[in-house]
Structures are given as C-alpha cells and as structure tokens.
Structure I
Amino acid sequence: MSIHNYNDEIALLLECNPGLSNEMIGVLLTADSLYKSVPEDQARFRELFAHMDPMITANNHEKLIFLKFVKDRSEKSIIRQRLNSYLNIKFNDITHLKTYEQNRALFREYSGNVSEVIDGVLKWADFPKELVSILREKEEVRKCHDFYRMLQLYRDSDDARLRFEILRKLGLIILIARIRRSVLVQEMDDKMISVWKALRKRLGHERKSRKRLHFWLDPVNKVRFSEGKKTALEQWKKDMRSRQCIALKGYPMQVFDYVPFMTPKGIEIVHMEIRNKLKKDDKTDYTSFVEKMVRKNLEFPNQVRDVIGVKIVVNSEDDIQNMIDFLESFLGGSSTRKKEKNSYHKFGRRTLSRYSSKDYFVWKAIYDITLPHPALDHVQKMVELTKGNSHAQKELKERYMFLVDNPTDFIMEVQLQDVNSYLQSIVHGSPTAHTLLKKNQVRSNSFYKFFPKEIYEKDILALKNHTICE
C-alpha cells in the first residue's frame, strides 16, 4: 500500500503558486497520481489489441494491415478498392460483399460508436473537467468517419497522439463489428423478453400489496430504512446532523416502492430487474461491453457472459440459499451454473474482485439456460397469416414443431441480494454504488489501456506545469 503525504504535496503546490484554488489543487493531485504505475496485464493486452499498442509504428507494419495501406502509394481508386476488400472481411460474410459506399455507411456508424465508448470511459473515470478536456479524443479524429480519409490523416501527420488515436479508433471499430456479429445485438431485446417471461412464469405471480421503504445513509455510510415515514424522517434528520458534525456530505431521504410476490416455494421476492449490457436509455451502447473486454483482456466477444443479467432481491440473507435451491430446480445445478461468486457471510465471505467495495454483498453466477427457439414466434405468425393455404400451413406447422423440439441455449447472469444490500447499492452517496465500482475499475486498469502513458503523460504534465506556473 502506497502512502501519500498530501499535506506536503499541497504545501509545495501553494509555494509554487499561492493563487491555486481548492478545486485546482484537487485537479493537480489527481493528475499527479496518474501513470505512477500501470496494470500488470498491460503487455498481454497489447499483444491481443495491437491497434491500441502505442509502440506500433509504420515501421513495423507487418502487425497491422492498415499500416500496409499507409505504405501503399497506388492510385486513389486502387487503394479504395483494397480498403473496401478489407472492410468486407471485417464487416460482412464471404458470400455477401458490399460496395465501398455501403461499407462506408457502416464505418461511419461504428466510428460514432467508438467516440461514445471513449467518452463513456472518461465519464466512468470521473476525472475533473480539466483532465477530461486533455484526454478527450482529438477533434480531427472524432470527426473522421471515412476509411480513406482516416488513411490520409494518418499519412499527413507526424503527431504520435493523433496517429495512436486513429489506430485506436480503427481497432475499436473492428471490435464493435465483431461484437455486433457475435452476440447478435439486434436480437438481444427479444432474448431479454424471453428470459423475463420464462423466469416470471417459473418464479410465480402471486402478487402482494404495494409497499414503500424510506432509506438513507447513516454517519458510517451504512444504509438505514423504515416503512414508517414519520419514524424514517426523524432518524434521517438525526443522521444528517451527525454526518454534518463529522464533515460528511448529507443526502436526501429516498423512497423505494415495490410490489412483492411469492414463489411456489413461499419465498417472497421483493424486487426483480433485468438489464442488457448493450443498451443504455433504450439505445445501443457498446461502452460497458468494450470496457470489460479491454479490462479483462478478452480476445473474443463471446467470452463476455453477462450480456443479459437478472437481479432478484429477497428479504434477508437467510432467503438467499433457499432462492438458489429453488432457481436450480428449473435452471439446473452445477451442470448449468458456472463462475459462481458470492460475498455473503453465510457463504464464507469472499471478496468478489479487487475493485469491489468491502460493504458490497451479492451472490451471482452464470447460467446456461434453455429458451424457446427465437424463430418460434415468427413461424407462429406465418401460420396465422397463411390460413386457407393448406400446403403452406402443413409446411409451416412442421417447421413450428421442429423449432419446438429444438430450443436454444442462452447464457445469462443471475444475481441475488437481500433488501439491505440492494438498498446499500442504490442509496445516494453509497460506497458500494455501481458508479464507484466502474470508477475504480477504469482508474485501476482500463484507463491505462485506452489512454497509454507513452501517449498521454506528456499532455498531463503540460497541464500541471502550465497551471502551477501561470
């Protein structure tokens, strides 16, 4: 564990520039903390993701086809033809080739996706705006949505950062194209609906009356909650005064409304939610998927097993094991359950990862479940549409029965939490909040892969020197 003497660091900064504001001192301390060390797996990452290796140059072009194009001095029409052949390999199957203009449209779409990923990673890192402005993608790279123009931009510049960002962008465009094909992004919503319907059917529908919990953070950052509004309000005010006395930020009291339901085994489910890692605000978003592949050095998109995730909240820790047993009565046991992790005391209290909060409690596992064939509903609609055509009806009904007899396997993540741990993870200011987990993950690992020291450290130092000496 490294020890920082912030008092000495602040004193030195003020000695150099007495006019520094508290906010700017925070910026400088954050800047100074960057690139002190790099992730141990960085070398392995650069082997797998050569486009994001800052040491790649036009002189070792055998590693990247793009750099071979850089060396190519053929006529524009010939180079564009070769570029299109490359895009057909990366974007399309070998029997359905597309024109340069068709591939150009896809390239433009993926180019915008990449900029969203870069912005998203910086947002998760939660750096001060002064650092974000330094690290943000160069404008000429951000606006470059054409493969041939990207090639020209790389050729015409000797700026190491601009060249790196072009290669990073191209590498992430190729990665997003692979993700889109590997996990069939456009079908994920249908998969999510199928998972939700299947689980609700097996978990039960006996709904109870609507309930409300009032919850907040106490002086030691633990969640407290109460059903009674008056009791909750009195305790919340008391806790906010205590937090103020020890210089902790106060937060408003929150409300959690829920309608619990009972399983056939008599377990009360307080709350259930499902999420798609490739969606944000009902729009396709690759940030979470790409960041995970980069952070974990995953070579293939199908190594990401938690694209669809289900969270089930029960009343107490005692209900967790009962819920596991019930789930596995229809999901299967160890034959379908993989990568089981837990952090509950009753299960031995193991830390989920080095990024997780010590106060975060959850049980989770990856399940390989069997769902109805995705084409089943479409064939059923065709059966309805072809009434009166006996030949078509016969063919479609045979196809329907074939699909019924051939369901598909699907991998999803299941998380179980008790209500206390769940509220702890969503309460304002919580040390277990998902945003803090992502911040820790990015700042500890993936930041250094997206923004390597060899490229960005000098710009960070320039900001620091300019701020101190101004």
Structure II
Amino acid sequence: MRLLLLSVSIAVLTANALIVTPAIDHRDLGRETLATNDGWASFSTGTTGGSSAADNQVYTVHNRRELIAALNNGVYPPPSSTPSSVAKIIYVDGVIDANVDDNNQPLICSDYNRNGYTLEAYLAAYDPAVWGRTMVPSGPLENARVASQQAQQARVRIRVGSNTTIAGVGKNAVIRGAWFDIRGTANVVGSRTNIIVRNLTFLDTYDCFPQWDPTDGSLGNWNSAYDSISLRDSDHVWIDHNTFANQETADSTLPSYFGRLFQIHDGELDITNASDLVTVSYNRFLEHDKVMLIGSSDSATTDRNKLRVTLHHNLFEQVGQRGPRVRFGKVHVFNNYYWPKNSENYQYSLGVGRESAIYAENNFFRTDDSITPDRFISRLSGTAIHISDTLVNGASDNNLVDVLAAYNAVNNPDLSSDVGWTPTLFVEIEPTFKVPSAIESRSGPFNW
C-alpha cells in the first residue's frame, strides 16, 4: 500500500455538468493499487483499478444519480446497460442511498408494489394451510411479487465497469441499500476486470420482496435477492477496508411469517460464476447470516480452475455462516478474526463445498463454550481442507487447536488435509496471536 501526498483535480458531478474543484493534499486512495504479491488479485497483471484515470474521469459523488452517472462517463441515465470500462476514479462523499427516486427522495417498499401486490395478500395466498408445502408459489400474486422486486432492483442495482476504483472520502462514506453488481459476460475472459472498492460502509442491502419457498428445508424459508457486492464472470478485483452491516434492517428486528424469519438479506460479498483472482482484505463483516459464497452451485463445473480468492485480515463478528463457503476454488484464508457471539444463529465459518481447496492458516477464533472448534468447519460435499496454526480464545500455545482433528473426531466421513496446493501470493502472514489487535485497529474504513 502506497502513501501518496499529491494534489489532483476532482470532478464533482452535478445534474447538468462536471465542475472541477480544487483538491486538498491527502492520501489518495483512488490512485493506490494493490501491492505486489497481495493475494490472488495480484497475480499476473495485478489490480490497478482506475488509478490511471484522466482528470475528466475523476468524480466525487454524493447521491445515487451522481454515482450511476460517474460509472457511465458522466451520463445519466446511462446510454446502455453496460457500464463504462474507461479508467475512472469515483470518490464517495457522505451517504448514498439507493432506495431513492431521481430527485433523491426516499422510496419505501410499498412504492415498488406492482400489479396489485401487497404483503398481506401474498401471505394469505401462500399460507401453507392454504397453499400447502409441496409446491413453490406460482400464479398472479407470485408474478406481482416478481414485478415488484424488479421495480426495486431497477433502483438498487449499481452496475460497475472495468478499470474502476470506488473509494470513500474520509471514514464516514456510506452506501445504503445498494447492490454493487460487478458482472462480466459468461465465458468471455476479461469482460469485467480490474476493479477496486475501498473505504466504504455498506449498510442495509435489503429485498422488500423475498419469495416464500415451502420446499426449502424441512420448514420452508424466505429467500431474498441482492448482495451488497456480487462478482460474476469478473477477475482482478480488490475489496479492501470496508464494513458490511445491517443497521435499520438487522435480522433481530424482522418479523416471522409461517414460522420462519422473513429474511430480506442475501449475501454481503458473493464471488460466483467463474470469477477469479480476487483479494478481500481488512474488511468487517458484522451481524449477518450468509456472508460470503464462493462458487454458485455444485453443477457449475465451468468454475473449475477459477474462483481463486485470498481472504486476509477480515473480521467476521456475530455472523451465521459462509466465512466463506467455497466450491471449486483455491482459497487462501489467513490472519482473519472470527468472533461468533450467538450460538443459536451460528452454523459454521468455513464451508467445504464440492472440489473446494481451502488453505486456512493463522486465524483466530473467539468463542464461548457453546461453540466448540469442531463446528468451525462444515462439510458441504467437499473432501479436504488445510487448516493450521489456529488459536482459540487465547494467545498462548495452550490455545492452539487442531480444528481439522476436532471436526473429524465427531463427524464421518473424515475430511483430508491435502488440498493439493500451497499459497505463495502473500505479503506477510502474521503470527496468530497478533491477529485480534491487528484487525481491531486496522480493519474497516481507515481511521484518518
């Protein structure tokens, strides 16, 4: 990471024009690039984002309309559904809310209702006592739910193009309710590439219109759309020093319908559909259920030899699962701090999916007695995981735990420790006892 003291001209986007304003000398996150050897995103050409942007492609944005325009060469509404790949730097100043109209006036869930949809009508139509438990919802009200969800998606989905850096200004830059959709073209290598997202707080990405699926599990589930950030068919991406959390829409505030939580959240950062060469560093993932999915399904065999991801110096605090869940990919997980606090909601941290090759080392777990080390791993069609130098609840050698042995002692069949590879792309792996203090002081948006 480089420290830059320089002056740049920053273009401030207004409704009709770009206004160039004087810049203040500061560390310029927009011009910084990923360090050599810093995880899989540093492989080959590395990840530079929009650092080479010309002055007329440097923007400071304050609302949804300005952000979308900046992603499309200053044009709103965008001329196409494909965002610009011209090198650009976008500085986020203040709070940007995605659930707003073009005049930045707030929208609530009922503003998206289409074709007669109401939650009350939906609940009445698909109550298991009426609809049963053997079929997923269909018919006019389900179609109305889909139309309503698409209306919300048109507001909250933010398409991000190649060669882009998005960085927060100061420590209070917030993206609220948005879905950063980083998506290339299937089977086209490099169609979405070279992207950096840093120094932002992602709050309350929520789906007003989750679908009820009575066949999901033994009791059914509510399933929602929209991740805070999703990567599909994308490569060379660096996600760094961000916070992901739910504030106004925390799960603890949500109702239950049909005996199941009305879940309006999906993932926080999902990496799927043959995405590759990603580094996720110094982020905070807070109070969420499904955090990070790497690999979309067991049948997505085109993901083989892709999904190479590095996770280091991230905090997973009071999260339920997927820290990460992996299919197919070679994933290096080191120097992360896991702090599950609610044993009722905690499921696992490391999900061993089909053909996954997780190499986990020097991670620190802080738990209470109700969460034992055998629960840190979940076998989800996978066969192997390397996990070493794990400390649990203390910094001495007495707190070293062989997590794989703990898992194998209470589960059958055993998982192997041979994942077939050894990571080489890292700047430094810190001793495990240093992890909590390092992450508490350095993860999340920068403390300027």
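Quick notes
- Each of I, II could give helix-only ellipticity at 222 nm (-39500 (n - 2.57) for each DSSP H run of 4 or more, over all residues; to 500), but the derived value -3000 comes from II.
- Structure responsible for 0.30, with FRET efficiency 1/(1 + (r/R0)^6) of positions 379 and 395 (r between Cβ atoms, R0 = 25 Å, to 0.05) calculated and labels I, II on offer: II
- When Cα extents along the principal axes in Å, for residues 83-290 alone is computed for each of I, II, the one that comes out at 68, 49, 19 is I.
- Parent structure of the calculated result 38, given that percent of Cα pairs over 32 Å apart is the read-out and I, II the choices: II
- Given 18 for relative contact order in percent (Cα under 8 Å, 6 or more apart), calculated: source structure among I, II: I
Laboratory data are not the source of any read-out in this text; all were calculated from the coordinates shown. It should be emphasised that the depicted structure is a prediction, and the values quoted were computed from it without experimental measurement. Cβ atoms are built from the backbone, for glycine too; each structure is taken alone.
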